[in-house]
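Please find the structures below.
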Structure P
Amino acid sequence: MIFKLLLVEDDPEIREIITDYFMEKSNGSFDIHNAETGIEGQLNCMNNEYDLVLLDVMLPEVDGFTICRELRKTSDVPIIFITARHSENDRLYGYQLGCDDYVTKPFSLAELYAKVTALLRRSKGMIRKEIMNSGSIKLDPYRCIVYVNDEEVILAPIEFAILKVLMENNSRVVSRDSLIIRIWGYDFDGNDRVVDNHVKKLRKALGSASAQIKTVFKKGYKLEVEQ
């Protein structure tokens, strides 16, 4: 099976390195298209169907965040940001916009390839609903809106990101370490108490639906529908 990938990156050396590595590693099963500017990348996304998009953030004309936000209005294609922007706020903003992963430069080609293949396997094996539901909680991943009993609830970016991960793993335990990696990244140097603090804030914001978030002793958290 041939997978069609779009790489939006203004650095020609990085484009060449990624393209050559992926073509050789996949034995030709990746058909990689390149775009040098944000406008070109946005037009390609609109006019072509891709299996996955690799997207730089800092691009000429239109930045990667804008492309991701616009693309999420019409498409659920997997998106991986590749960027030199390391801040926690940038990563959280990327996830809030709907990216599936966030890789910072410099990066390992082998790790990037592994992330791409894992995302492709998941995206071809299931269809994500436009609106995510669990009990009285509804989450719109495209508009970044949460409802409890059909009333909008305002969440901070971190709490939104945590809830989205829990809803993606509905009824399954998500460890604190997994949440840290998904939301804060591999280079996070704090401890897992930060997760507990943000879950506490999330529960408070969810009000009557807070009981759906279950603490699993010494493991993490899971989201369940109250009986």
Structure Q
Amino acid sequence: MKVQNVRVIVEDDYEAMSDRAFGIFKRKLRDARVLGFATGGTPLGLYGRIADGCGNGEVSLKNKISFNLDEYYPISRSDARSYRHFMEKNLFSKTDLPEGSINFPDAELQESEAVLAYSAAYAADGPVDLQILGIGVNGHIAFNEPGCTRNSRIRVVELSDNTVERNGRVSARAITMGIAEILESKSILLMASGRDKADAVMRMARGGVTGDVPASFLQLHDDVVAVLDEEAAAML
């Protein structure tokens, strides 16, 4: 079905949702050179399937370039709580994506240097062809919290108390791609699972476009598919 400009696909459960997302990823991978990755629990099923696919020859990332949406700031890439460590553990080390093709915010630099460095990398190799997204319970995408603007770009942000609490109090700040970079993506695949995401999903897809629900800006994009389990789709 079509909700605004967001195509919604509902599957029975998390495993079926991950299977469907992988099918979409495989199809779009053929024409995608630059991949955008998200962290968090929701895409883990997809990442496991990508890793298996690289192992059995079903897919390959060897000629691809990647960008990640965000990283805590400041934090060492070797810190087990960092998003870089998460991606190395759950995807990068299990695929044929070359180390030199991975773009990631450097949260060990001074703030202005970190923003300039990631902005320069994006200017050189972006925009993203296929962007994987999750959604926060308050409607954030990447670390663009409520109150952000359509024109926001790569920057260091203050995280909401809700996000800090749900993410285990790792940091109150993060470096993130902005709404502008996300909307520059050629194609967007959003995944959401669980009843606690249902309100955010409903407001993303059926509410008005507003900075109070950053994910609602996705309605302005012409190629967004949201793959949900039944619980996340409960309010649609």
Structure R
Amino acid sequence: MSSSWCARLPRDVGVIIVAAGRGERLGGPPKQFREVAGIPMLLRSIRPFVGHPEVAHVAVVVPADVAEAPPAWLAELRGAALGVTGGGAERRDSVRAGLAGLPDVCRVVLVHDAARPFVERAVIDGVIAEARAGRAAIAAVPVSDTLKEAGADGRTVARTVPREGLWRAQTPQGFPRAVLAAAHAAVPRDAPATDDAALVEAAGGAVTLVPDSATNFKITTADDLALADSWARRDGRAHR
């Protein structure tokens, strides 16, 4: 048996938590600072990464004004292992700001939505493993619903879209740092890309799917927030 199988993996992973949006659809203060079962949503999203043995640094990207005066609980977390920086007008601007805030030791980079507070350790491990092997990877869930494409009026079904082979992209998304940086530099700003995997695809790269759970859902609406609160309390996550 090779003793290398038991060796500790390097602490070379950087994580960018994207939390610079205003969450207008939810209403009220920025949604990432709303509480889920008594704990700020953003804090729930940060915890699985700051406690991971392979993560060297977490860059939390928030609105610029919040970065200047973060909530007390976030300010207390600032240090060598966690930084807080201001984001930009678009998601890719915020990711680039987070990327700039990661130390050089971070050869692998994960990007995670602050609005997904229930990511599981096994999924994080799976994405890291793919990125460490040189492949871009995303957490994703196979589509199980029947999909309908609307016609020009936006109300009439034009056709049913086959769901075989379709996956719903989630986060974290992981990349060799050089691959992510090159994609951000190469893809024009007006190119359609709603996540970092799409930028890598547009730059000609391949992306691997890492099976995830539907419980790693994104909180967008008031109904989502109510569901998250209920699920956290029922699952015993109220104080985690």
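Descriptive notes on the structure:
- When relative contact order in percent (Cα under 8 Å, 6 or more apart) is calculated for each of structures P, Q, R, structure Q comes out greatest.
- At a computed 57, 41, 40 (Cα extents along the principal axes in Å), which of P, Q, R: R
Any read-out appearing in this document is the output of simple, stated calculations on the displayed coordinates, not a laboratory observation. Because the structure is a prediction, the values reported are computed rather than measured.
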